[in-house]
Structure P
């Protein structure tokens with residue numbers, strides 16, 4: 001008997017591709033762009049107000065990604081389903097991949113999940129998103145180009161009772177080709193509090209999307225975290241996309257950036 005599919009009529013596709021023919025030499029990705037939940041999962045036992053919170057998605061990240069895509073004529077791939085269904089920025093099988101509890105909130109639809117149910121979410125949501133990212137990178141490589149990959153996220157202003165002062169965090173591992181000048185350009189404005197690998201570290205987390213698609217293959221890359229309370233309106237998202245774009249522009253215009261890095 002064929003297993004019932006997770007997605008049904010009326011459910012959105014697992015990902016969205018923006019500007020696939022864009023001329024920019026880099027790709028934007030947004031792992032937590034959406035907060036959709038497949039109809040068959042019945043909102044995971046949560047109400048919409050909970051899914052609107054950061055545990056459900058990266059507030060403002062998709063809109064910033066759209067602005068950057070338009071400004072630079074860059075292709076972008078955005079995940080459309082809530083990170084609570086399956087987190088596209090975690091290795092499947094990791095406890096945070098399909099979280100039973102997130103920021104103190106119990107997620108009934110994730111509790112006691114069978115291996116088959118978890119595999120179905122991976123197969124129908126996680127895998128197609130990452131296949132779309134990989135297809136975009138392959139398109140660059142087949143055209144003889146080495147693309148850069150920029151991963152756009154947002155973070156909470158307070159975590160575990162600790163306030164986060166950073167407006168933007170720039171996450172990196174060993175490849176600093178984008179991260180270092182981006183931190184410098186943002187700090188030089190004088191009105192941006194920028195965190196170097198804050199509020200999280202980008203080091204040694206090989207399961208994350210930026211590692212899977214860029215770091216592990218020597219592609220230039222960076223991951224940014226913009227504080228969500230700064231980008232939770234259309235006006236503010238546009239403003240911080242401009243701030244990010246202004247800081248990125250001279251970096252991404254440097255043709256010497258687009259080379260493979262020795263992974264050793």
Structure Q
């Protein structure tokens with residue numbers, strides 16, 4: 001096997017095959033402008049699998065005989081960029097507007113259910129957990145579900161162990177002291193936080209009705225990767241899993257406009273969320 005692999009070894013027919021394959025398996029839409037992304041993310045799989053080219057990888061995928069490589073390809077194309085309390089403003093809206101109203105409504109039953117629908121390595125779900133604990137809800141029945149398409153990234157989320165550079169990104173210093181233990185060079189989130197968060201593999205194109213209902217859903221920065229019919233279907237499922245009055249938080253560039261009329265747009269400070277009506 002050569003020491004270097006030329007990205008030019010991906011023929012035009014195989015590029016079309018790859019984009020169709022990735023769309024079918026994950027819903028992610030990739031056009032010709034994303035060729036560099038496909039090459040950069042799949043070349044490591046080519047090397048690891050001791051194949052000679054991306055065309056060779058396509059040949060393996062066409063046979064449907066190697067489940068491991070099939071899974072690696074789909075997971076490699078899934079974006080896992082995340083950090084604690086990412087973008088801040090949605091969490092401010094949760095703390096100052098969404099949660100106070102929910103706490104008042106649920107004060108008799110003292111139960112809250114939240115969903116981090118693109119959980120990646122767990123920072124968002126654990127951020128939600130810490131925020132709830134900071135609001136004095138330790139005695140409540142808090143259930144937080146974190147889901148992602150990638151099982152391998154969810155293994156990291158379940159472990160709840162993060163490197164120094166990861167806890168440096170977005171996590172307030174007093175949260176690090178209060179909710180993490182030092183484990184060698186890493187930081188381990190404490191057990192009482194981990195106990196209220198559960199992670200499972202899930203494809204957002206599947207029916208979600210059995211997972212709900214939820215009080216709050218965070219589904220941020222993932223609709224942008226789908227085509228319009230898929231976005232509409234996902235939003236329909238998400239709105240169907242919310243309690244009446246429940247809140248959906250999307251990414252800053254995402255919207256329900258012309259996609260779902262069951263969600264009311266609410267402006268909260270520097271962010272927007274959508275309320276089920």
Structure R
């Protein structure tokens with residue numbers, strides 16, 4: 001077993017994004033509250049998100065090992081660089097570290113950590129073949145990190161709206177990704193593109209993007225969230241999402257997927273800068 005394979009298994013960039021999501025959720029909640037939270041507690045919360053996300057990535061590959069042998073043979077488990085049993089033990093250890101660290105956080109934070117750990121395990125063990133449900137669980141990852149960051153303060157008013165915005169934008173991205181992966185998934189998983197015609201999928205993606213944008217704007221208009229830069233950055237994100245949707249309509253699915261990721265990153269940066 002090579003250390004680089006262990007690192008590859010957890011997809012560290014995804015885990016760093018989860019930690020960044022906690023920072024964003026905390027910053028949003030803190031901007032509307034006088035409640036003080038130490039930087040040490042915030043650092044612990046970000047570490048919790050990193051380890052729980054890492055455990056989720058690893059356990060996902062454990063239960064997906066047989067499918068990956070056929071469609072992604074270079075991944076750590078199917079390539080033989082990590083044994084399936086070792087990967088399972090590794091994922092359990094990562095989950096355990098994350099939730100043990102959460103004991104130093106408020107009770108609400110601990111409960112969110114435990115709940116999302118359970119969701120990730122149940123999804124990997126029981127729901128992976130039903131990708132039309134998995135889309136929402138994967139997308140919930142970003143929403144949960146925002147709520148987890150807010151739980152350090154206990155102020156959820158604006159964060160819930162922005163978490164819902166992130167959820168819908170990520171579901172749209174997952175639908176595009178599933179369309180791209182439909183050939184590889186056929187026979188092993190059931191995804192939304194297998195159940196719904198392409199025109200309806202396109203309209204769903206566009207609708208989710210638009211609603212996500214409207215929710216983000218609502219946070220500013222109704223709750224007074226943000227600053228001068230917030231609506232500008234969110235609007236830029238929306239134009240990127242619209243371009244992603246246009247590419248999806250044109251059948252340029254791989255590029256649509258890339259622009260969807262870029263749009264989500266811009267939106268998250270907007271959320272963070274809006275809280276400063």
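Every read-out reported here was derived from the displayed coordinates using simple, explicitly stated rules and does not represent laboratory data. No experiment lies behind these values; they were computed from the predicted model shown. Cβ atoms are built from the backbone, for glycine too; each structure is taken alone.
So here's what we get for this one:
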item: If log10 I(q)/I(0) by the Debye sum over Cα atoms at q = 0.11, 0.14, 0.18 Å⁻¹, for residues 164-243 alone is computed and equals -0.48, -0.70, -0.89, the structure in P, Q, R; result: Q
item: Answer label among P, Q, R for the case where distance in nm of label points 7 Å out along Cα→Cβ at positions 116 and 172, calculated from the coordinates, equals 1.7; result: Q
item: Comparison of P, Q, R - label where mean count of other Cβ atoms within 10 Å over residues 52-59 is highest; result: R
item: Identity of the structure behind -8000 (criterion: helix-only ellipticity at 222 nm (-39500 (n - 2.57) for each DSSP H run of 4 or more, over all residues; to 500), calculated), options P, Q, R; result: P
item: Structure responsible for 1.20, with Cα Rg over 2.2 N^0.38 Å, for residues 84-147 alone calculated and labels P, Q, R on offer; result: R
